[in-house]
Each structure stands twice: as structure tokens, then as C-alpha cells.
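Presented below are the structures under discussion, each in the form of C-alpha cells.
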Structure 1
């Protein structure tokens, strides 16, 4: 049965109501919290949301190249700690630095980078106001003291992108110029980290104040997802994994620095390791899975077929009643949103949208197919998940508000 939102002329906005947050495939984070509060273990939670899997230790001390800045025109890096240093090295350096084209800067020197044609250009700005031009290049590696890559006093690298500064305690940062299809040359910024601890300690997918079993389940899922990305290099981002929600949220040192609760997340990660080089992961046919997870459902998780029209053999649609608990999930048991006309039109690639129609729903009640019709009678079609994403709705379980 379909439902529709009709208008003779394109309306300025469309209003929706719904339940849940996220794509709905895999582990519900609210569900993990609810089960942990009921006394379930991390392993039990993971086995509930993923089917035909084995939860077991695997090698996890691989290095992972994480994109922390995508298609940028500028970026700056510094260390504001009282001691320590930054080392700027020309080229892609892994392991021991044997470069003859490198330079070490003291604390509180700000390195700024931009683009001139197809080259990276930069400046070193000292605390006393002195400015030194850096050589141009295609790729820079930046290391800071107190890490496995550079001995010395512990320090933290601060990376400023579009006015937002993020701190990184571990790994090394690389800045590379990459040609994009639409915008020409842009900067890709990556942080290369060891999955076992350096990367997982910075995952920002779940509040650290939640029960230990929920945090451990998230750690197991995040480790599995990261391991599934190792070796799958993407030239467009100079990375194996993004730090944003297109993969999983990596927020760097900020996770450890959370007042009162930061150590609880580290404890949860350490509880899911078995030794210095192995950690517990979710395996399907003996390989780590891309362990999809999301915030909350409308009471039932989704299958991969219904959301992405592809089979995801290690997930099943299972009841998720914890997501419907207003105490556990006060923001998304029920939500309402109003979306501007231009956003809806852009979602369908139409000049305008006069009417919306839900043409089908999945077995869980989420939208399967939605149609948008312009004032000129042109019809566009999207899956519920694609429409949710493009329109910035919390979930694909929605209907129209009158």
C-alpha cells in the first residue's frame, strides 16, 4: 500500500515523521546498550546481531591508512605541547626515516599547506612571528615526537581543517596532492595507525559512559570493520578507510581525553585483546567481516538486500525492542523533520518536486521505494535508504506528516 504527499505546485518544504536512526543493518548500538544493561556479554550481543559468525582472536597489529581530511584546499599541522617536535619529511616514508630531505621543527611551530597548480606549497610559522617558506612537493610525511615513528618527548599533533582542530597522539600524518574529477588538484590528509590500539582507541562511535559489555561489543565490531579494510587502498582518498561515517567515526586523541570516561573506552578495547598483536573480531568463513552497525532501529533490524539490494550473508533482520524504549532512545523512538524543497529536488536530480509517493515498503516497514514527481510531470525514483541519506532523514522508517 502506498502513501503520498501531494501538492499542485512545488511546496517550499516537506514534513516527515519516523523512528530509528541509521541504515538499520547489523548491530544496533542502542540495542547493544539495552542488552548490556540486562547482563548480556559482548560476545552474546555480537552473536545476536550477526549470524553464522565466529567471534575469535585474530592478528590485528596491522597498519591502517585513515583519511582525516578529504579534498581539501588547505590544512595546517602543529604541536602545542610544552615539549616535543615535528619532523617534516619529503615523500611517503614507512619505517625508519633515511631521507636527506627532511627538517625538524620545535614545539608550537605551525606548518601550513596549500596548493599551487599541482604542487603542495607550505610555510612554517614560528611562535615569534617568523615565517619560512617550505619547499614545494607532491607528498609530505609528518611525524611528531613520543610516537613509535619518532623518539623524544611525548607530544600531540594538532590538525586544523576548515576551522576545526583535531588532536592526534599516535601514528604519522601524510599530506598528498590528488587530482579530482571535478575540482582539479586537492589535498588528501591521512593518519597511519596500528589497528590494535592506536586506531581503536580513537573510535568515536559510542558514548564511553555506556556499560562495559556494550563498549566491548562496539570495539569488536570496529576492529572487524577495520581489519576488513586492510590492504584495500583507495587512490581517491589516499587511504584504506575514512574517518567519517561513510566508514566509521575516528576522532583521534579526543576519545581518550574525554573527562571521567575516556579511560573506560580504552579499558573496553584492552578487554577485547588477547595479547600485544591479537584482538577479538567477528569472522565469517574465517575472515573478518565489514561489521556494519548503526544507532537505533524502528524495532527490527534490516537485511542487506532490503537496504542496499545486495546480500550481506552475516546479518539478519532481528527484533530490536530496545530501540523502542524511550528511556534508552529518547531522541529517535519518534522523530519529526522538515526538509527544504531544494534538498528534496536535488535528491531526485529534478528541478523541483511537487509530489512524493511511497511506492513500497520493506518487510520491516521501512521505505523500499519512494517516487518524486516534478511540476512538469517528470518522475524520479530512489530507494528508501538513498532518499534517507540524500535528504538527511534519521532513518528510512518514515511517513509524511499531514
Structure 2
């Protein structure tokens, strides 16, 4: 058994190294896509609502297919499922590249881009539960927390470089160059994932009807008050409190830093998260419950101050701080989910987690777009941050078990 204080125990596992290398490559590719698509759509439409519609186009398939994707991840070979979905994601990048090389295809509007984003949402819906469950299979259970910290840190590293790279390639070269980089990185992620030495374990016996099988993750989660409370807290705080979908508006009209600045702004939360994740990988987290509530509250305050800022550097610092705080809550939620869930249910419970994440991120993007059109970008972000603070107070009062959570293990 590995010593708990060994911060590099997971990285000595060759299966885990291939796993996180693939994770970084694919994250770089998908973050480039998100950055360039957002700027392209806003540049064509000049409508804040269109940014929300991009999130909605991805959220509908991502959330809609989640329960079935989790069921498939628990019934069939998780590695093959991931590889197939990664191939679809790579193909989506190829279509965006073709659209960029032939601008006339967008003469009728941005609907082809929305179609690709929809297909990408389906691919991500199947990648997430299968990859999460497989990640738990390839590391010893006693090192889950350490593996989760490194996985979060390296994912955030990709999320730092990806948006900045996308913004730089788009601003100094072209959309075609950015999408070509996306295709190359997604293909590399697929090849690296294929190197994982993985033997499928026998599937557990089927639990009742197909309907019961699809909803078993929900029923399990309802019996875990700490885990459910953490998921609900994240859902509503990110749904209302964060507004990354509106960053093109701030970059273009308030901070006036162009697509290059947009890439840096999008990378800032992940940069802060990388720094914090590295700290968490080397230290044992105590008083997890109170820490979770403080970090989510701080996250909301960061976005309120960001909305009021007219300084690029202050805005950058606030976004980085929001990422640091968010990474703590991500680690707590992810570790709780992995440690509290039996292995044969990991795909389906991860799928339910995926619904929460998709609802908060992609539906949150749509909500941000609608609110920005009705209230203006600045007012909508301030209101969302205030709502996050209210959600923290209500959850802390209603879920005392989460408030009293100490060590994750």
C-alpha cells in the first residue's frame, strides 16, 4: 500500500500516466474549440444571446444522453467506448476546420457551427462517464485522492494553455490554424488513450428493468447527503455565479483586448486552478466541508468584482483566484464521488454528476446569455454572484452533514 504522504504515487503508475497524458491533449483540443467557436459566433452575430445558444447547443445532447452513456459505460468496454467517442470529437474538429477554410459555407448563418457543437456534446457525453470510471479502475483505491488531485491539476493545465493557444492562433493566424491544432491534439489524445493497458472487468448483474438501470445512479446519489449536497451546491453556484460565456463581451467591449486577450482571460481560471491543484496534490485536505463552503462563496465574490473591473490585469487576477477556489471544490466533489461509489456503479453515478456539471456549465452559459441581453453583461454577472452567496447560505443550513465533513478519506 502506498504511503499517504507520497505526493507522486499516482504518477508512478504507467497506466495513469497514459491516462492523464491523453486527458491533457484532448483538453487542449476541446478548449481551443470552445474559445474559437465563441469568438467566431460573437464576431458574426454581435449578439450576447448567441453565446448562450452555443452553450445550449452543447448542453442538450450532453445532458440528454448522460444517463444512457453512464449505463453503457458500466455495461461495455470503457476503453473502446472512450476511443469511439474521442474519434467523433476529432471528426468535429475536422468539420470546423473545413468550415474555416471555406468561409462561404457560413454565408447562410452560424447554424453549421451549432450543428458541430451539438455533435461534440454527444461525444463528450459518452467520454465523461466512461473515462471517469476507467480512471478509478487503473489506480488503487487508497490512492484515489492523490490521483484525483493530479488529474484535476493536469486537466486544468490543459485548460490554461488551450484557450490561450486558441486565442493566439485565431488572432495572429486564422480560425483554420486554430482548428487544425485542435484536430491534431484530439487525435493525439486518442492515440495516447489507446496505449493504456486495460482489461475489461466482468459487468455486474443487470439491475432490474432498463428504466431502473438508467436511474440507479440517481437513486444512489439520493442516499448520499454529503455527495448530493456538494453536487447541488456546485450546480446552482456555477449556474448563476460564473459567466465564462460572456467573456467575449468583456474582452471586446469593456476591457478591449481582442481575441488574444480573450484567450488569456479564458485561461486565467484554469491557471489559478493548476497552482491550487499542485498544492492540494502535496497536502492533505482537512475540514473539507467548511472549506468547500468558503471556496464557493469566494468564487461568487470574485465574479462580482470581475464585473465591476475595468482593468485587464485586475480582471485577470480575479479570474485566476476564482479558478483557485473552484479547484478546491472540484477536488472535494470528485474525490467524494469516487470514494463513496461502488466501482460497478461508477459509470452511472458519474453520468448523474455529468448532468449536474452540464446543467451548471452549458445551461449556465445560456442563462448568462439571456441575462446579459435583458440586464446587460455587467449587471447579469453581479446578480449571479449575489445569488451564489445566497445559495451557499441555504445549502450550509439545509445540509449539516456536508458542513461538518472533515477528512475526505
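Values in this text are rule-based calculations from the coordinates and carry no lab data. Just so we're clear, the structure is a prediction, and the values are computed from it rather than from any experiment. Cβ atoms are built from the backbone, for glycine too; each structure is taken alone.
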Taking mean count of other Cβ atoms within 10 Å over residues 272-279 as the quantity of interest, name the structure among 1, 2 where it is greatest. 2
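Which one of 1, 2 has distance in nm of label points 7 Å out along Cα→Cβ at positions 40 and 264, as calculated from the coordinates, equal to 2.5?
Numbers: 1: 2.0; 2: 2.5.
Among 1, 2, the structure yielding 2.5 for distance in nm of label points 7 Å out along Cα→Cβ at positions 40 and 264 is 2.
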So helix-only ellipticity at 222 nm (-39500 (n - 2.57) for each DSSP H run of 4 or more, over all residues; to 500), computed for just one structure, reads -4500; which one of 1, 2 is that? 1
Out of 1, 2, which structure matches 69, 53, 38 when Cα extents along the principal axes in Å is calculated? 1
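Suppose you compute FRET efficiency 1/(1 + (r/R0)^6) of positions 80 and 240 (r between Cβ atoms, R0 = 41 Å, to 0.05) for every structure in 1, 2: which one lands on 0.60? Present the calculation step by step, with values, prior to reporting the outcome.
Numbers: 1: 0.90; 2: 0.60.
Source structure: 2.
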